[in-house]
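Please find the structures below.
Where a number appears in this text, it was derived from the coordinates with a stated rule and is not lab data. Keep in mind it's a predicted model, so treat the numbers as computed, not measured. Cβ atoms are built from the backbone, for glycine too; each structure is taken alone.
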Structure I
Amino acid sequence: MSIDHEANKRSYYRKSVTLAGNFANQRNDDFGEMLVEDLSLQGVRFVTLNPHQLRVGDRVVLSFRLDDAKRTEIRRKAEVRSVQDRHVGAQFLHNASMDKDLGFYLMS
């Protein structure tokens, strides 16, 4: 895979973070705690604290708080795009580009 292709694959800035939160799998009611590792307007990468039953294509509800002054709560539906052991990548299902709180946080 070329470097140009990799650069074009992600069009939004990703911020490395460590944010505690929870996930809930809508397919089978699997749920648990997670740590968000990086975040963008399009999606999130997180690691689950315990084994999980997440698969590519699953729809999940993610909930976590930003480490900003307001401790803003973020709650988003997302689709799982990658799973490697306890590391999960997910794409938000709505257009988050209009999300002021998340956009401001990512630029700070």
Structure II
Amino acid sequence: MITSRLNQGSPLRQVVNVTTKSGRKTFTVKLVNPTGQVQTTRLSLTGVTAVDGTGTLTTLTGDPAGRNSLAAPATIVPQTREITGLAATSKLTLPANSVTTLVLTGR
């Protein structure tokens, strides 16, 4: 069983999914920061033997009143980057008004 925990009293929300293929597990962690302030959190995955040190972080953030339209289709777009230094317990900084997806592998 895989569980995760955010800081106690955190306004953040999370969902963690795990898929297994050929003995490798892929963890997909979705985090929502509904506040107007940057939030730093420590994500702890329990029941995990090890995770690879790198992963993919995709963040969607912007003005809550902002909208994409046919005239401006890229007002709010996701940004994807590689993240390093990951472990079963990792510190993440989430932008204000954001949805972030972290994908990492391990066992």
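Descriptive notes on the structure:
- helix-only ellipticity at 222 nm (-39500 (n - 2.57) for each DSSP H run of 4 or more, over all residues; to 500) from the coordinates reads -3500; which among I, II: I
- When mean count of other Cβ atoms within 10 Å over residues 35-42 is computed for each of I, II, the one that comes out at 18.0 is I.
- Cα Rg over 2.2 N^0.38 Å derived as 1.04 - corresponding label from I, II: I
- When relative contact order in percent (Cα under 8 Å, 6 or more apart) is computed for each of I, II, the largest belongs to: II
- Structure with the greatest value (metric mean count of other Cβ atoms within 10 Å over residues 43-50, set I, II): I
- Percent of Cα pairs over 18 Å apart, for residues 27-90 alone from the coordinates reads 29; which among I, II: I
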